[in-house]
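Every read-out reported here was derived from the displayed coordinates using simple, explicitly stated rules and does not represent laboratory data. Keep in mind it's a predicted model, so treat the numbers as computed, not measured. Cβ atoms are built from the backbone, for glycine too; each structure is taken alone.
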Structure 1
Amino acid sequence: MSNAGDIGILAIGVYVPTWRIRRETIAGAMDWAVPALKGMARGERSVANWDEDTVTMAVEASRRCLQGTDRSRVSRVALASTTLPFADRSNSGILADALNLDERISTEDAGGSRRSATSALQRLLKQSEAEGVALLAASDCRETRPGSLQEMQYGHGAAALLVGSGKPLAVCQGGASIHRDLVDQYRSHDVDFDYALERRWAQEEGWLRIVPDAVEAALADAGISAEDVHHLVASAPANVATKLAGMMNMQNASIADALDGNVGDTGAAHPLLMLAGALAAAGPGQHIVLAGFGQGADACVLKTTQAVADYGDVPVSAGRKLDNYVKFLALRRQLRPEYGIRAERDNRTALSTLYRKRHDITGFVGGRCRSCGALQFPLTHACVHCREMDTQEPESLAELSGMVKSFTEDWLAFTPSPPLIYGNITFPDGANVLMEFTDFEPGEVSVGAGVGTAFRIKDFDDSRAFRRYFWKAAPKAGNADG
């Protein structure tokens, strides 16, 4: 597969939720029913907060990927996932709106396979320079049955790549895809959990038979041999990836960290999440083989450029410890506590209002006065500072840091993770916004503290299977995940 000019991976961003639950905690709660969990009780896995899902994690990874980038260059957005929240609504469109990208942008939802992200990446790397810069986000928030092996193995997370012309970190030298309908696990539309066959089936018949065929074809397309590969990125168990490298004579290849010790398998996002670490470890002029697996295989041969020398590390922090298994189930809506009358409310969304206010709500767009320079939210006809009429230009507050002006920890109002923390946030140049807080524990918020923003779920309308999103105040340092 030839590469057009300098088309390649320009930037990468990753996001892993703050919460981590130790596998020992899961085993301690469930090994009475499933004794085999004791043998897996090592390390920890990432857990999305109650107000996080595939879309919100994709937004966060994309924000990190786009730092320092002129967003007007982005002409296409693709969101790859097996857990998209909407079946008949553009999930990538929500992502584009949250990032305040041009409405003339092309959006695409990619799903149906754990290799949907690697397949999408191959398509984007074939684009011509005239097609502009594309953003590929991959995110998965797979739920697991209590006591299942997946509960121990899975994690939640997202990664995003910027693909196009410029000064790429790596360019594509070759690629190949193979479709073989080997069903090692699956999930139907009307069920919540994956059904998995024996792991050895996927390893021996999938990773060690199908993936080598795709990799060999990709190497031939790139015109290099297995001995020329410096890094292998394969979202398989570490022992399987090592065996795969040995089978293919990649004796010089480093095996990318599978992140099973502190994150877990993040599904469609995992190959890109691992690629971020491989790029951080690579030097200029090195070859990386990226493999995706799921009812077939994708293989992409990347060659790093001199720009990778300036690419910083992408650490995944230890996160916040979650030692309460019942709380873990509640955060993921596997257990529904009795919240009392306070939880009995109709969360019906006025979709006509959501449409008219979509820039305010999804893009967090306020207004900056041309006369006095004041920033306010929402944008209105009259400036709240100088009182001039129709002088405001749209401007998003999403990437700004704010300061806590006042706050309340409300133990009576309903929230899936009490208490409900909310308060006034002051942004630069005068904007003052009443916001909910997220990722704070009781007692952690203080007046005068700096905060950032996070795109999160506002609430669920279970009667109509709809969810609303808005921006929340979050710890300024956030995760060190990206």
Structure 2
Amino acid sequence: MRDWSAERVAEAAEARLARSPPDRGGPEAGPERVVIDSREAGPGALFVALPGANVDGGAFAADALLSGAWGALVAPQHAAATLRAPGGVVLVAESPLAALQRMARAWRRELGAKVIGVTGSSGKTSTKDLLLAVLSPDRRTVATRSNRNTEIGLPLEILSAPAGTEVLVLEMGMRGAGQIAELAAIAEPDVAVVVNVGAAHLELLGTVEAIAAAKAELIAALPPGGTAIVPAGEPLLAPYLREDVRTVTFGPGGDVQLVAAAGERLEVDLDGTPVSLEVPFTQAHLRLNLLAAVAAARAVGVSARRRIEPTISSGRGERRGLPGGVTLIDDCYNANPVSMRAALDDLAEGTEPGRRRVAVLGDMLELGPRAIEFHREIGVQADRLGVGLLVTVGPLAAAMAPVFGREVHSVADAAEAAELVLGIVREGDVVLVKGSRGVGLEAVCQALTAPVAA
């Protein structure tokens, strides 16, 4: 946006230009970045003052200008106070959030980049990470950082993309019906990737069928001639596939499927074309997500190279070697029944014979009236897969204990779990830590990785 004038920014945001930039006797420059935290405002920044649950960002717009910000975008009630502060541009819009989203859509169009939207009940972040690794050697690619997949985070990620970006990979989160459609209206995707459909957010949507409909909003947003990447044999998505959109399926029996695997070497059938790949992981769910990434990359004209080196976001199944031969699987960022089953499968399949499998499993939240049933099913699976020690964390996860046939401990919260595991984990153990974000199981990972006091 550096080349955008204040008038162009106002036009894109559909905002009123209440104050133009000061005349410095040279060519006018636009904002270098967009921020929503006034503490990050400074030279080159456009501060967008969003109202919050407890604090209205408009109260800090004047401070942002005093910090040297390029400008501030505020709601009408904050315009007068903001204009009293000396300095940069002042833009006024009835809804600063809607203005932010309109700006992002205008910048997406200005870039002319191909846009890949990624959603799913689980695995969307790792799929996004894999897509970035596949695309980056051949295209100037920007992908969602951290977990900025909301109505605020997504437009900020688009606006962070520099001029010359060729592909945008945008993760799209969902908390209810219509949210994916809202995000897609901003991003205008060319390719839609639905990683999977599972029992997440049931408390909000009620049924898995409703979840599928919400995820399919991404497919509905595609232009004619776009590409939908969906799991092979997923009947819940079948009603939403379109004749004017190319559909590519991935997974067993799909257009893109894994033919053979030997350690980190994979043989993939890419719609009839054999492709050999090497990846630094062996987890089955990551291999499946890789198939979706390879299919999406091909949809924008990129062929996967032989060696793929992704950086998987933290808390998404990273394996870490600890003193005493202990292996930690840090998968504590979030959990639902789909991702929990995949993590337990990884624990079972990726653990060498003779090593004890330990699972520290927290509550899976937002599952609605069947929550206890889903947790019991996870306990049954943990028992069937030969987990040697189970620690349940929280009142819902406690339902796993009665159906688990080996050593089990149930604790109330993450702090208690962190204290417990230090006393029960032993040399050579492989420890999976997983639960919903609200449980805070990073405390367990921090306890296991903390240096031992001399």
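When mean count of other Cβ atoms within 10 Å over residues 6-13 is calculated for each of structures 1, 2, structure 1 comes out greatest.
Among candidates 1, 2, the computation of helix-only ellipticity at 222 nm (-39500 (n - 2.57) for each DSSP H run of 4 or more, over all residues; to 500) that gave -9000 used structure 2. For the structures shown (1, 2), distance in nm of label points 7 Å out along Cα→Cβ at positions 38 and 390 is largest in 1. Taking distance in nm of label points 7 Å out along Cα→Cβ at positions 142 and 342 as the measure, the highest value among 1, 2 is held by 1. On distance in nm of label points 7 Å out along Cα→Cβ at positions 310 and 374, which of the structures labelled 1, 2 is highest? For this comparison of distance in nm of label points 7 Å out along Cα→Cβ at positions 310 and 374, the top structure is 1. Each of 1, 2 could give mean count of other Cβ atoms within 10 Å over residues 110-117, but the derived value 21.1 comes from 2. FRET efficiency 1/(1 + (r/R0)^6) of positions 278 and 358 (r between Cβ atoms, R0 = 30 Å, to 0.05) computed as 0.20: which structure among 1, 2? The value was obtained from structure 1. If relative contact order in percent (Cα under 8 Å, 6 or more apart) is calculated from each of 1, 2, which structure is the one that comes out at 11? Answer for the origin of the read-out: 2.
Cα Rg over 2.2 N^0.38 Å computed as 0.99: which structure among 1, 2? Derived from 1, not from the others.
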